[in-house]
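Quick heads-up: structures coming right below.
FYI, it's all coordinate maths here, none of it is from the lab. Predicted, not measured: the structure shown is a model, and the values here were computed from it. Cβ atoms are built from the backbone, for glycine too; each structure is taken alone.
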Structure P
Amino acid sequence: MKYLFIIPSLKSGGAERVMATLANDFVQRGDVVEFILFSSEERFFYLNKKIKVEELNLMPDRTTPMRLALTVPIVEGKRFLKIVRLIEEIAPDVVLSFCNTANIFNSLQKIWFNRNITAVISERSDPEKYGGFLQWCCKHLFTKADALICQTAHVAEYYRKYNGNCYVLPNPVHMDSLPNTIVKNKEKYFAAVGRLTYEKNFDMLIRAFAEFNKYYCGYKLKIYGEGILKEELKALIRKLNLEKCVELRGNKEHVMKHINDASCLVLSSRIEGFPNVLVEAMCSGIPVISTNLETGAAGELIQEGENGYIVPIGDEKALCESLIKIVEEADLEKMAINNYRMREKYNENAVVEQWHFVFHEIINR
């Protein structure tokens, strides 16, 4: 089978990690995989040397807001036409796209140009949170692809309302990036992992921890990641006098190996598709607390009190109460064991096998 994968970049991120994992595994199985990337940004994820990568290197002029507004339509038009030409040259059996702009291009090339090539869209977020234009794309473009791969049943149900041919597939977890052993006796700190952006809502987590710290001052909060809100979060930490117990630790390769002795991992996000960091933490044997994501992901992964806790999105008080439960009520050893067992379901081999099966089913139906 010959695949063409389209994604804006392979910088650090959940969608990028999943696509790189799929590509490397497919090549090992004897398939041919090629990539189209929008830019030549430094790649965070390894790709097998057999994988050919085409970098479009078409970027808008960002020197002023006016130049950006004028050049974006031109650049996007050139990107789309170049993608169409590359698809015709490569002649893949399947074109798989991740992320919204790539999904729009994949849908349009299928509708207008390459009707005999199988187009598969992968929805990586919560479509109900999109604005007007993207909502229109979801209903009228993405559903014209041969298949939509969603990460949760809730998101698949959204697309089925518009006649989308949907499959629900989890993300594969690369076991080499996880600790080999489970730590049953946890240390006195909470961990969080993600980009320092609005969506991750780390400011709420810090404020909830500040309230928790009034009762249990011996604990720490360690946040791993980089992002545009780093200085704002530093200022909040100083304002709340938490410099000694809240740490911004930056990016770490194989971060789960650094935090597998944490009392729990906290996912405070406002918006997530299928949170890779949550699944990776659980497969590492780490108890978890997660916001009740509207994609339904947390509810599909967490059994209340058995392997973690779920709190409403943006509810600082509820998050603080769950941190207290971790200290006062939770059987952390039982939670760790229950979560560690999840690697049987989410390990790379098991999940990639599901992706392979679905692609063959789509092509042969």
Structure Q
Amino acid sequence: MAGATQLEPSLDPAAEPSRFSGHMPTLDGIRGLAILAVTLYRFNIGPAYDDFPGNLLFGVLGHGDLGVDLFFVLSGFLITGILFDAKQHAYYFRNFYVRRALRIFPLYYGFLLVMLVVLPFAFGSRGELFPEATENQAWLWTYCANFLMGIRNEWCLGSFEHFWSLAIEEQFYLVWPLLILLCSRRQAMIASLAAVAFSILGRIVWIRSGGGDAAVELFTFFRFDGLGLGAFLALYVRGPAQCLPPSRWARVSVAGCAAGVVGAILLERRLWGLNLALVAGFCAALLILALASTPDSRWGRLWRSRALAFFGKYSYAMYVFQLPLIVLMAPILTAEGLCASLGSVFLGRMTYIALMTSVTTACAYLSWHLYEKHFLKLKRYFPT
């Protein structure tokens, strides 16, 4: 690492550079798929539609929030890999936290500043478009939105309630670097699986003891399934053989977990929180299959497609903007209004999804090129 003094080499033989380090186009595709699923879910609103097959389509889109679990698995994989590969370097903590801050904080805090401070100040009460978030904004500024909603057992932040997942990610960043530094690869793998097991058992105990449903989805210690499985995979591929788990296991896991999730949805049961573990298992197995795909295969071309890579690049801003944009665009564009003007609920809802996805993508594109990327240029001073 340029400009840094190296520490004593790690005694762990797996601490050598991994072929899974650096930029992997496949992961851009995974990220793109995740944000598209979440985006279609966010804008899948409007009057009820009961005619087949439209109701089936809207029902499928209604479960696009599972894309957040895919983000968790991907984050666990990427962050753990970065940390493990950097264990031998003197500026381990400094470089990691500064690079994360440059990627996350400018957009996050800039957005909060504009929406919760500038607009209310400039327009008075008329500028208070987000009363729930304004009233509880201290929890947003401190990345504790998930704890507020979990404690109250309600989604009480209005158009900023989706910030719960950003809070979990940030809390993960706070504790995980220390664990990776102090543990060998084997110890860290055990800790990752232990965290997954703790999340599953914790949810079961919580639900069986009468705990609130919202907390099951919102508390960090109940949502470590995806992060832990992603972390385990990152450490697994950094073993002496530097290989992925067998693809046949991943295919079986994808099929089995998908069947379990569909069954839970059809039965309308939470299965004591086990559905979240099944979703995380599905996402982790999907990640293995994506990484194992060859560039010339059908799967490989999908994960390396320019379309998914495009959405993957702008996924962070798209996620931040989605819910607030529904409120900001409401004076000129609503699902209900489109349904009425087009004379069709199906066409109105589909048009709304398409238009709002386009607006969100455009805003994220401008945010990246006019704002975010200028902070990212500073990463060169804190190399990995």
Requested in this report: State the single structure among P, Q that was used to calculate semi-axes √(5λ) of the Cα gyration tensor in Å, giving 37, 23, 19.
Outcome: P
Query raised in the report: Of the structures labelled P, Q, which one yields -21000 when helix-only ellipticity at 222 nm (-39500 (n - 2.57) for each DSSP H run of 4 or more, over all residues; to 500) is computed from its coordinates?
Result: Q
Query raised in the report: If relative contact order in percent (Cα under 8 Å, 6 or more apart) is computed to be 29, which of P, Q is the source?
Result: Q
Requested in this report: Using FRET efficiency 1/(1 + (r/R0)^6) of positions 200 and 328 (r between Cβ atoms, R0 = 25 Å, to 0.05), single out the structure from P, Q with the greatest value.
Outcome: P
Report summary line: Taking mean count of other Cβ atoms within 10 Å over residues 24-31 for each of P, Q, the highest value is that of structure Q
